[in-house]
Structure P
Amino acid sequence: MKRIGLFVISALVLSACERGPVVPGAALERIGAEGLRQDIQVLASDSFGGRGPASPGEEATIAYLTSRFRDLGLEPGNGDSWTQDVPLVSINATRTESLTTRGGGRVERFAFGTDYVAWTKRVVPDVALDASEMVFVGYGVVAPEYDWNDYAGIDVRGKTVVMLVNDPGYATQDTALFTGNAMTYYGRWTYKFEEAARQGAVGALVVHETAPAAYGWDVVRNSWTGPQFDLERPDGNASRVAVEGWLTVETARAIFAQAGADYDQLRDRAATRGFQPIALATTASVAIGNTIIRSRSRNVVARVSGTGAADEYVLYMAHWDHLGTDPTATGDGIYNGAVDNATGTAALLALAGAYASLGTHPRRSVLFLAVTAEEQGLLGSAYYGSNPTVPLRQIVAAINMDALNVLGPMRDVTVVGYGKSELDGIVEDAAAAVNRTVIPDGEPEKGYYYRSDHFSLAKYGVPAVYVDAGTDHMVRGREWTREQTDAYRVERYHQPGDEYDPDWDLTGLVEDVRLLFRVGFRLAAGREWPNWNEGTEFRAARDAMAPGRAP
């Protein structure tokens, strides 16, 4: 789930005092409202069917993007190909049983969907937990940089671990624990399942609580039931935990009580340094039967070659996909995804045209990556991160565009994940040139930085920036902006109502895309190698890359 915001910055003014190279005005002028409007309208049209991966809508989208990149004068970005195949597998738990726990002389049964949800990412027809011993491992975190290990002193191989969502800093609001209120990567459920697999667990269950998760149980139930897409890996995902899932907090309390423990007391203890994992005197059993469908989707990659350091790259990215079409819907079943993310894809095309129009290309190459299956869990970008078309050490920075502004210009701009990397300063320089203010994400505890495609590169060490909505509309003010953002979240986000609207004010979108051109152009024309800030969870990975040009 991405942050719902419509990111904006007001008009760009060329300034001699701005740091970095002078931005070519003619290239900026190529980024205009009509071009953006046309691309958004086409991509969000009913004929594209909601741009579902491995659907006729994908075929239309891929054909449109490759044609547009070619006509704009770019080169293919994957050797001589415009696309990169992404192998996907859909696993639908078509047969599920109650989760059965035994302990304390009692047997408890919990209903699928109501009390728990579970699935497997292993590509197998059947999977089960059979009287698996349960262990409470606190937040399920191993973070050497924070001197934290929730698996210390216990062997969980073949067992089922139960974990809390978010991380200890949020629970305590103690800035000395992790980053305090702001979620780290360790707070994301994706990390927790990954770490459980590394520890050899056979089952991994995260306890849901609305505040630290940042969404209600209905989101869990709706998101993790039905077909679950994943990348198909050579081992058939055998390295994953056999059964992954969520428990309601009420279910967790019942299981802990069955084991003679108090969930609330142990939850509080888990947020203290030195917490030791606790073997619960219970076992878990559940069986899941799957329907498996294999398919292939595609990322689209285009390139503008550099003139002096062509083997160094600035990467712009946006996801082209949305949720497709619901054939069972009564009435409109097309999830057009106009804001999310026809806007970002249109911006990618506009930026590509601006760079291609330069009489002399920057010294570094610029890549334009339109990824698939973001809505299925950042899968297209995850595949690119593990199978990049250029070495990751040679990517200077990634700039992600997801659900851009259609409301008009704002007085401020949000950097989601502010404080993580030196890219913040480059955004600040661009904003200062037009008297804008840069503010951090107002809801850092929700972990929005980890919910869009830049994260797939960040976790490998590539510095990545995600710029999002301002909060103060130039004309209508903060309250109006908040009302519009809330209305989009409730009425149109991930619904058929996310459709193109000819009444949108795209002047702010033009300004935003021009800002991102400035940020990228400074990097592409210069020699900077921005890094993660000291103490961030991605710094060690970047340092280990020894980033720079190929020998």
Structure Q
Amino acid sequence: MNEPLTRLGGVVGSAADDWTLGSVVPVFSTILAMHGISAALTGKWQERVGPRAAGLAGALCFGGGVTLGAVGIMTHSLPLLYLGYGFLAGTGIGLAYVPPVASLLRWFPDRRGMATGLTIMGFGGGALVVTPIKGWLLSKFAQAPEFAGTADSLSVVTDSAGRRFVETQLGQLREVVEASATDLVRAGFDATTLAEGFYYVGTGSTGAGAALGCLGLTYLTAMTASALLMRTPPPGYSPAGYDPAAAAAKAGGQIASRNVHIDTVMRTPQFWQVWLTFGCLATAGLSVVSVAKTMMVEIFGQALPMVTASGFAFTFVAALSAANLGGRLGWASASDFIGRKRTFALFAGLSLPLYAAVIPWCVSEVSANPSMLPLAVFYGSTLLIFSIFGGAYATVPAYEADLFGAKFVGAIHGRMLTASSAAAVGGPVAITYQRRSVEIDAIRKLTDLVDEKTFEDAFGAPRSQLDALLDAKTVTISKLMALVPEGTVDPTPFLYNPTMYTAAGLLALALVTNATIRPVNPKFQLIEAPPPTADATTTTTPPIDTAEVKALLDGADPATTSVRLTSSNDDDRRKSL
């Protein structure tokens, strides 16, 4: 929804009062930040009330938040958009995301990667279903703005703030935006039925508000029905033939035989090692995920006009969603066989060269030699990036269950998602900030190449008012490229290169951090009575191995070490101890 939200007033182009890309991308950051924060804050509560109650609360917050965000779009209220689509919807994700993950990990202890991959696949694969629906809703509710006239038929006035106006037949000044054939196509309109020229601001609609409102009500209904179906396994449940000790031995000690309590887990170095590894992968992935469609259009749109067609753009987004979905199930299932640590090493190792070399090469190649080859390489690279991005989110809960046990994995995963929150702020915000900084620098350099009179004739103001023209979105790279000397290189495709190099550095850090992860020290693990079997008719109190307890406590720091007794008969257990 990023691009339509930047032209709510101008519709075919951004008007002066329209939101900038830098102001709407953080909405995406907010929803992902609240996803992790709310999951961390409500994790213990979710464990206590169960998946059904948490899922229902998530449905209400998410569906209601998306609907409230639609109201913010319709009223052009950015705070309301942030409150609804950002804060409330993000809180809803945190409430609804963890319960199915934790439940399936308990149903499938022998296939943890597959279990988390299946449920988180829905989270990533939802866009595969919603993307064409969203496109259809946008086209259904979109309305073309009122045409003011062509450039040679109007007397356009530019004020000191950079806004552009034309005089109506009644002698009134009305704000307008200028749209080329390319602008009309990018806005989703048929360039053969709409003419190039000026359009009145405040007429027409992108359809974004109505489309998001329909989606919000649909989400509320579907999520409520899904939450009511969730169940947890009975106490002592275990799949037929599953042997935890054998599974741990097969994994080379990477699968813990005992649980780490939720109140203890953040004192383990392994929690923060996984947190940092996951956070680096998520930040690098989000730097592309949040603007993939925009990157495709800006990097290849000028050289290959087919890229700007709405059909290609929606197909690209759908393909990325499919890669995300496949990565969540494929990578997570593969981790059951190759191990979670090796899987995360593959994530970082495969991604690093894509960010550091492959994507920058595509940019340089398409600028110097426009062809399908760099487009195909970029397309394939982003598909792999989306696959790894989805795989990291799907595999990390199983990684946590391996290291800390499955008993408190729901609450632990909620706290782990704070890494996603940090990535949500670091990724999209950093890429839009870096892009805008590089873009402004490029505009200033292009402006220096344009003759003073030519510049003033084109924009209705002298070059000395460039800052005001930039704020009003009157001067852009694409408009300057029509004025600069022939042969000048378009800087648009190069705007994202600095971010790609930053992401590559984060992936290198992830590689190192993941390599240092070792099994959790037994002093952080619980000493528990074995759970009763599902068909047990009597319950006995097993004795405590006091030698084992003494070995665990020997030399331990009493300020950080505790033994939790979780038997049905704690009094007898304490006497035994």
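Where a number appears in this text, it was derived from the coordinates with a stated rule and is not lab data. Since this is a predicted model, take the numbers as computed values, not measurements. Cβ atoms are built from the backbone, for glycine too; each structure is taken alone.
What the table shows:
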{"quantity": "Structures P, Q, by mean count of other Cβ atoms within 10 Å over residues 283-290: label with the highest value", "calculated": "Q"}
{"quantity": "With distance in nm of label points 7 Å out along Cα→Cβ at positions 35 and 395 derived as 1.8, matching label from P, Q", "calculated": "Q"}
{"quantity": "Among P, Q, which structure scores highest (criterion: FRET efficiency 1/(1 + (r/R0)^6) of positions 459 and 483 (r between Cβ atoms, R0 = 41 Å, to 0.05))", "calculated": "Q"}
{"quantity": "Test item: mean count of other Cβ atoms within 10 Å over residues 99-106 calculated as 23.6, pick one of P, Q", "calculated": "Q"}
{"quantity": "Computed -20000 for helix-only ellipticity at 222 nm (-39500 (n - 2.57) for each DSSP H run of 4 or more, over all residues; to 500) - originating structure among P, Q", "calculated": "Q"}
{"quantity": "Answer label among P, Q for the case where distance in nm of label points 7 Å out along Cα→Cβ at positions 83 and 259, calculated from the coordinates, equals 4.0", "calculated": "Q"}
{"quantity": "For mean projected area of the Cα convex hull in nm² computed as 24.3, the structure of P, Q it came from", "calculated": "P"}
